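These are the structures in question, set out in turn.
A short reminder: the numbers here are calculations on the coordinates, not readings from a lab. This one's a predicted model, so the numbers in the text were calculated from it and none came from an experiment. Cβ atoms are built from the backbone, for glycine too; each structure is taken alone.
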Structure P
Amino acid sequence: RDWTVMGTYHSTRPKFEIPLTQFDLVEYEAFDEVLETHDPGLVINCAAMTDVDGCEKNPEQANVLNSDAPGALADQCAANDVEFVHVSTDYVFDGTARDPYGEEASPNPVQVYGESKLAGERAVQEADGD
């Protein structure tokens with residue numbers, strides 16, 4: 001396939017052999033610059049505050065990074081006609097199902113991390129309209 005791939009990182013540069021740009025998830029103007037500079041057809045958002053205990057201790061930061069930021073990035077992508085894929089987590093479910101969760105399973109997070117990720121999913125859906 002003829003894809004050009006680039007990535008972003010927050011603090012520690014990964015050892016990927018692709019072009020990388022340092023980027024703070026909540027610096028939305030910097031994200032506009034990334035979109036302008038690289039003109040992507042697709043953005044895949046894997047960024048999150050994933051420290052479950054840290055989310056419990058700092059729910060405000062968890063919500064900024066896991067809820068607000070994905071919604072804002074998705075809005076920016078929609079405004080620039082860029083596809084946006086958001087990676088979430090199984091923590092949006094309570095873990096009580098006996099079988100694997102299906103696409104139509106109802107989320108029921110039981111901690112701040114799952115709640116913030118679910119809010120991020122919903123913010124992305126609102127931005128995209130799907």
Structure Q
Amino acid sequence: MKFALTMVRLESVFALLMVIAISIYNYQSIDWLDYLLMIAVVDAIGYLPGRLWCIVRKTTTPPKIFYQAYNVTHSLIFALAVSAWYWHQVDQNLAFLGLFLHQLVDRGILGNFAKQIGDPYHVSTFNLAAGTGSR
């Protein structure tokens with residue numbers, strides 16, 4: 001399992017470099033405010049509410065709905081759906097790449113993947129899978 005996760009992380013780092021290169025190449029045509037909002041929306045919906053719940057309640061495991069929100073917003077399906085919506089309904093520029101930048105940093109650099117219900121909410125899922133995080 002650790003090898004497979006490492007390979008996914010390497011692929012994510014490569015894809016991240018591609019997103020960065022495409023963003024730099026097209027820097028004049030990107031709405032950078034929307035780009036930053038796309039980066040932020042993933043955690044604003046999918047991570048921060050659950051993390052704040054844990055902080056306020058002094059626990060490491062929030063209710064199931066927070067895991068579901070995290071997993072939905074951190075999926076490529078979410079990124080593709082929001083990207084298609086943005087392109088067709090908002091503006092035809094590459095600001096939606098911010099969604100992919102966020103997810104690829106999470107996967108490739110930070111080692112975050114889908115969260116299993118009951119796992120500590122603040123620990124990298126890569127560390128949990130590798131056995132180095134606390135359960």
Structure R
Amino acid sequence: MFLKTVKNLLNTYTNNYKMVFVVRTDIGLRSGKVAAQCCHAAILCYEKSLNTNEDVLRSWIKRGQAKIVLKVNNLASLEEVYKQAKDLNIVAELVKDAGHTQVAPSTVTVLGIGPDVVEKVDKVTKHLKLL
């Protein structure tokens with residue numbers, strides 16, 4: 001237990017952490033809808049991390065809760081990033097819209113990734129551009 005605590009403290013103060021939102025640009029979401037969908041992704045990722053990766057979640061919180069919004073041009077690109085994140089055991093959650101306003105029901109709008117160590121997240125997102 002003591003060694004785990006020391007390791008967690010070292011990780012908290014030596015690593016940087018971030019959460020990333022990858023937004024589809026091909027479905028024409030308005031800015032308010034993008035914000036709402038990213039909020040859904042943040043909650044999904046937070047809840048998943050609380051159950052599967054709490055040490056990293058706590059470190060991310062202590063380090064300022066960095067969040068970055070990136071973009072992809074289509075669903076296939078979003079799904080590829082999702083698969084890569086899952087393959088690296090990074091928390092990754094897809095947001096499917098209810099379809100009440102701008103898009104059809106169950107349209108995948110945003111991918112939430114993390115929180116996790118910046119270098120790990122960058123392995124799957126470094127090629128993407130800011131929204």
Give the label, chosen from P, Q, R, of the structure having the highest value of distance in nm of label points 7 Å out along Cα→Cβ at positions 29 and 101. P
Check the numbers for distance in nm of label points 7 Å out along Cα→Cβ at positions 21 and 109 across P, Q, R and tell me which is largest. P
Of the structures labelled P, Q, R, one was used to calculate helix-only ellipticity at 222 nm (-39500 (n - 2.57) for each DSSP H run of 4 or more, over all residues; to 500), giving -11500. Name it. P
